[in-house]
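Okay, got some structures for you below.
What follows is calculated from the coordinates using simple rules that are stated; it is not laboratory data. No experiment lies behind these values; they were computed from the predicted model shown. Cβ atoms are built from the backbone, for glycine too; each structure is taken alone.
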Structure P
């Protein structure tokens, strides 16, 4: 009976879709006209057959030429529409450029969400109408926030995910880098649809019903045993998670994911054979304080994360990266000479120069190198590498210096 009810509810939810017809909302056309620095023009109007025609003449006077057809979903109070439970955009559309059906350039579709800061956060997808022969069904899960918006507004990857909780506009735009000419978009229909109850929500509700039903059948004979097993299982998972978290916190830097000093000592004194030669590359980011003071600590953190990731991808697996403190890092290189370590440092300098860093034009580091024959000499080698790093700083920065005793 419960199985039949589950199938029935799923089928009913799928068959009774709710739908938003974009033609029921006001339209507006935006171009790169005088207010945006261009001279392109466009207009949209409904035809006698109920279709919506959108024409745009893109001119050569503006490099970032565009035209955009917007459907305004905001109510009289300026609030948008929560579209989290909608999962499909269905279009009957054709697209022509200079009177010919365009086979290559896509149409850009935007869902613009009004966020708390008052800005419009776009989620977009591009599609080529000719690929679908008129009827296009676009799953909204493919919407993505453009990278340029996330970087321009300095938001994290988590905050930069698609958001449709307060959509005030849905729009269709000419392609990126569009050439001058006449662009014509014909919409015979444009609807957004989805089930009345989101699939995940319905699944969770039915799962609760099934669990409740199962527990009620078992509770008479197994209630005490079930409670005890549940408690033991929960405590085991909690202890396991807490142990994993403590191990990670104890040995890894929270910001960059590199080893911390505790992790480095564990590698050196517990995991490395006592007779293994180790070369130490001690590096420090040049002028890092001015980066923090000029661009904010968030910008400094972003550079630390990128630097650590770049180093990890540039060194061999047997070498280990350690965040020694602040903007200082140590690379532990096993079975390699000081000159071999210097080659690694110079290769890293080249990688730093090639990197497209956020906020700043470039990032350089100074390097100090020392070696130790056995792990018992590690602390003395760190001191020599630190002194070599100081010489690199004193001699102009962005240099590699080897401790005199290790040349």
Structure Q
């Protein structure tokens, strides 16, 4: 088995070249990657091992598992990381004096072990470097995400057929997840951060939308157990409530993020107004987010629109309000940039972001839209093509 597939080898090389430039600009001699997300990003495949990248030499792939990969000049079967320095010497490569390691992504014991393997090097955190590089997607990555959006939308079209009267939100979510898996969804959401956890997404009905969560998601939900306090809580869904569906769009190692809202019976005019406000916020953001635009201006515009509509107390939560309206998305669900007032990031062409201006109306539920977008020279291109209106169950 070849480690890097022929069809994406050129794209992988583009990513490596971008990382090389970043390594050089940061004054590092090399980086050694070991996290799942960055191994996948730099190889197009998940394996247990390490990727060693310098500004001058070809990337080296040290594979611990699986042992079935074909070896070559740049793909080496490795028993333990302590052997990496001797292999570098055999290849005539100098050992690094400043070595980037993923402090934010690996366990402390893993970091100290890698530091000990390179005793002459000063170890520095390169996690943020990789997150910044991954913000801007290659054409192959964009194609993957466009495919994700189409498959996700295809599954969403069938969700309403799963609903039946007196159903619990958990029962509804089980049927939704079944449809996603049949569509080809991998059934796993890869997130950034050791304290971010979720199953295949959230189905939040009625007052459960107002249940605060410890996680950095825009919406909470009590969940069905204190060990995973997010999303559906097992309550029966009732007329007069909204049902917000925000579930997994991962079909190929990348993912799109999409939220839509359904209603059971009729809902108050306030909820309908808030939902339309969400759509208006998205339309404004779609025009604003061009290369060179400050990310924070989108958050400020959303706050302004919600305030002008008299909806501030419901915006991004009610009992607990989230301080952001969107985030980068790609290999991980929660990538950079974070669309918040504190962001110093600036939009670049081919960034991918999810925008999710949402409202929580007490005793009704959550309303609002989330789309995934590509940043283009003329604004945002939506890649989650599904009707935005509140639909009926």
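Given structures P, Q, which gives the highest value for mean count of other Cβ atoms within 10 Å over residues 129-136? Could you put the intermediate results ahead of the total?
Working: P: 14.1; Q: 19.2.
Top value of mean count of other Cβ atoms within 10 Å over residues 129-136, among P, Q, belongs to structure Q.
To which of P, Q does the computed value 27, 52, 20, 1 (P(r) over Cα pairs in 20 Å bins from 0, in percent) belong? Don't skip to the end; give the middle numbers.
Details: P: 19, 32, 33, 15, 0; Q: 27, 52, 20, 1.
Computed on structure Q.
Looking at structures P, Q, which one was helix-only ellipticity at 222 nm (-39500 (n - 2.57) for each DSSP H run of 4 or more, over all residues; to 500) calculated from, given that it came out as -9500? Before the final figure, lay out each step's value.
Numbers: P: -11500; Q: -9500.
Answer by label: Q.
Of structures P, Q, which gives 5.1 when distance in nm of label points 7 Å out along Cα→Cβ at positions 65 and 361 is computed from the coordinates? Don't jump to the answer; show the numbers that get you there.
Working: P: 3.4; Q: 5.1.
Derived from the structure labelled Q.
Thinking of P, Q, which structure, once Rg and Dmax of the Cα atoms in Å, for residues 153-224 alone is computed, gives back 13.2, 38? Provide the component values of the computation, followed by the final result.
Working: P: 24.1, 78; Q: 13.2, 38.
Checking each candidate, the match is Q.
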